[in-house]
Structure P
Amino acid sequence: MSDNIIQLQEIVLEIRRKIFRMICKAGGGHIAPAFSIAELMTVLYFRILKIDKQNPSDPDRDRFILSKGHACAALYATLVQAGLASAEHLDLFCQQGGELGGHPDCGAIPGIEATTGSLGHGLGLAAGIALAGRMDQKDYRVYTIMGDGECQEGSVWEAALFAAHHGLDRLTAIIDYNKLQAIDPIKDVLGLEPFKEKWASFNWAVKECDGHDLAGLEKVLQQTPFEKGKPSLLIAHTIKGKGISFMENVPIWHYRVPVGEEMQTALKELGMESLEKE
């Protein structure tokens, strides 16, 4: 295994620890949806996005929008890990006097580009920013991560049509395809398959990959745009709750916070002694 991948693995683990700590100390949040995108966030912020941590509002920066805003703990943890925000913010997650709530609030801390959480809006925002970049003759790229359940929203497909119509090839959408939504498997609520073919029929350039394969993610995201003149879509196959055995692929952990023996098992699997900073 290369030093590059080992380094990224260490970052992923630390991001998961930060997510777990802040949510458990707050007494609420969405651990499993945040854990499923830890590798995606790591590759984006440590290998792909061009953002100057000394000047995070640089007009030429790449933009990232977390459309599945309920997974905001992953964004907050990553921004801190990347040196774009202060670790002190995490201590007051979802608490009185804190800046960080249960969904991203634009401008709350550096690096939050959009207020999200009402699902189905992120792709439209990202497409608009990408079109504005073209009109302003800027070279920045725009990335967004959406949930798979989110793709049941009609506004997603309106934005997909818009992005393809305008040939926004500096836009990359990533779908966290963990195949679970809040209370049940996607296929039992409102199935999405054939998923890849749907997006291709909307004139997007589409690729699929293992959303936890760091080397694979880095390789495929470095290939954007997948096709000149088309927006890019990456379907990342993930495991909801990845990193804690009893949370993986279990719908109830969309909401729950572990207690008792669950807490001890989770801490052990994350290599943590306690919820306190080490």
Structure Q
Amino acid sequence: MGKIIGIISIKGGVGKTTTVSNLGTILAKDFGKKVLLVDANFSAPNLGIHLGIVQPEKSLSDIMKNKSNIHDAIYQHELGFSILPGNILTNKVDVYMLKKKLKDVKNEFDIILLDSSPNLNHEILATMVASDELLVITTPDFPTLSTTLGAVKTARQKKTPITGIIINRVLNKKFELTTEDIESASNCPVLAVLPNEIKILEALSLVKPAALHTPMSDAIIEYKKLAAFLIKENYNDNRIKTKINNLFCKPKKHEINRINILKESFDINNPPKAIKE
């Protein structure tokens, strides 16, 4: 049976949808996994728009209203994954309904990624309840961190495991919060630190995941490492600059977190296989 991972944040514009589309692309293309992307942002769905599906004939809103079978609303994307797009759903729904609907297709996929609402209401609660684990996205600033802590607190109240935090749009400036700051405040491990890259926005304008538009950029390599971590595999970054950095620099905190968590998940005689670029 597949694993459902919710991508959450109680703040818009931090990169949830971009993360879902790129992780989905990488898991399908680089790791050969059967992946379903779900737009669980009921009131402001845009995952389909990111991937070129503007007016789906059937969507998650039809499923939640019991107007359609879930299989009829799942589209096979040309990039190798499946997508369950959304349309605006204004009615309040049972927070357990999404979990019930996904149960019908969970065993058909290796990974199901949920793009959640940024609002602390029934929408994000539906994602939390439906997910086997959660990734919380933040940016390295105090206003976003305050909402991140709210998301972490709510997820813990719902007893959905938080695998870790993704720090997005990092400028590497002294005024930004550090990985240690965010881990200390949230009591959650940081698993990925994504640099702010203009190519990510450029890819959005082309209606194309950045994982295909700029596959060897620092941000996309970090997505690849995170994707490998989520399926308990390993990704080897064989770029020359990475090899040089490895010679002279210590591993960063989020890299150590991934290594340690993976070690705890595997028997020493059965390590994760390496995926080379």
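Structure summary
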{"item": "Structures P, Q, by volume of the Cα convex hull per residue in Å³, for residues 174-213 alone: label with the highest value", "result": "Q"}
{"item": "Among P, Q, which structure scores highest (criterion: distance in nm of label points 7 Å out along Cα→Cβ at positions 222 and 254)", "result": "P"}
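Every number here is computed from the coordinates shown, using simple stated rules; none is lab data. As the structure is a computational prediction, the values presented were derived from the model and not from experiment. Cβ atoms are built from the backbone, for glycine too; each structure is taken alone.
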